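Each value in this text was obtained by applying a stated rule to the coordinates, not by laboratory testing. Given the structure is predicted, the values throughout are model-derived calculations rather than measurements. Cβ atoms are built from the backbone, for glycine too; each structure is taken alone.
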Structure P
Amino acid sequence: MSDCKFCGIVKGTETASIIHQDDDCLAMMDLFPISPGHLLIIPTRHVERFDELTLKELDALSHLTHKLSAAVMLTQLKAKQRPDGYNILNNNDTVAQQHVPHLHIHIIPRYRRDLLKVGGHLLLHAPGLFIAKARRKRLDEQAQLIESSLAGL
């Protein structure tokens, strides 16, 4: 799809804070993070929904999601604090609050006592009301930290 922002990131015509890229998938920081370290994993081929993945793509996305969830737990993303847990989220189609029509899996790091902040962000995120765009420098720093943890797995 020519006007897909995520396809543009895969091709290198759009900017992103990339953590990992291979033939099948790409991982990057979310531009509107719900919490520090919020990242996205996408297939490199334009696919809108989870059920449209090939088995090879499913395997690659599952494997990378597994590795990145472990890397997130090892990475100090918030001031002197590693995440205490994480959410994995995938929305399919507009009725399910998918705002970019390219399959993407969210890994959202969670921190103790973040329920009110994260809950508020999620309530606004669902209808497409994004809080604030993160600064590229901070996203690039977080991407490098997660990539370093990923390399050690």
Structure Q
Amino acid sequence: MPATGRPAHPARAMPPNHQALTARYGAGVFDEFIVLYAPNWSPEYLDLGHRAAESAAGLAGSELPGLRELLTAYGSRPEELIHWAHTHNADRFFWIPTGTPDQWPTVLVAAGQLDQELLPGDSTSILLGLLTGSIRSRILPDDLPSDEPQFEPLP
């Protein structure tokens, strides 16, 4: 177990709203740009547990000073983050598993891991906000959302 007393595998739980979203729609792509993971999904690259474990292993040995500093306020470390989506630009969405799953904040990490920002709300409200334009991110492209964002389920 990590020093925080949390189990080593970070995808042991997930926010209930994300569970409901993926139970209804599964894994897929929003607005041809944001790829959403679902639990127990095949192929493996869309499986939330697989992606979380893969990311945890990759983040464990990385320097990431800005991210480590941000996570200190939550009593967390990069290897504890839960990777729940990515963009076609290789930006990654992570939950910070602190407190109860329905309260987990999200951090968006830019491709190259040189920038990060906290996004307000849970994963479903973040997706809705990004797709309606009510949430803007300095990391994501200015042309998000498109005029008619849609969801495309993936196998």
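Have a look at P, Q and say which one yields 29 for relative contact order in percent (Cα under 8 Å, 6 or more apart), as calculated. Mind showing how you got there, number by number?
Values: P: 29; Q: 24.
Label of the source structure: P.
Of structures P, Q, the largest value of distance in nm of label points 7 Å out along Cα→Cβ at positions 39 and 111 belongs to Q.
Quick one: volume of the Cα convex hull per residue in Å³, for residues 79-142 alone came out at 83 when computed from one of P, Q, so which one is it? Don't jump to the answer; show the numbers that get you there.
Working: P: 110; Q: 83.
Here the read-out was taken from Q.
Which structure, out of P, Q, was distance in nm of label points 7 Å out along Cα→Cβ at positions 47 and 135 derived from, given a value of 2.7? Label of the originating structure: Q. Source structure of the calculated read-out (helix-only ellipticity at 222 nm (-39500 (n - 2.57) for each DSSP H run of 4 or more, over all residues; to 500), -11500) within P, Q: P. When distance in nm of label points 7 Å out along Cα→Cβ at positions 23 and 95 is worked out for each of P, Q, structure P gives the greatest result.
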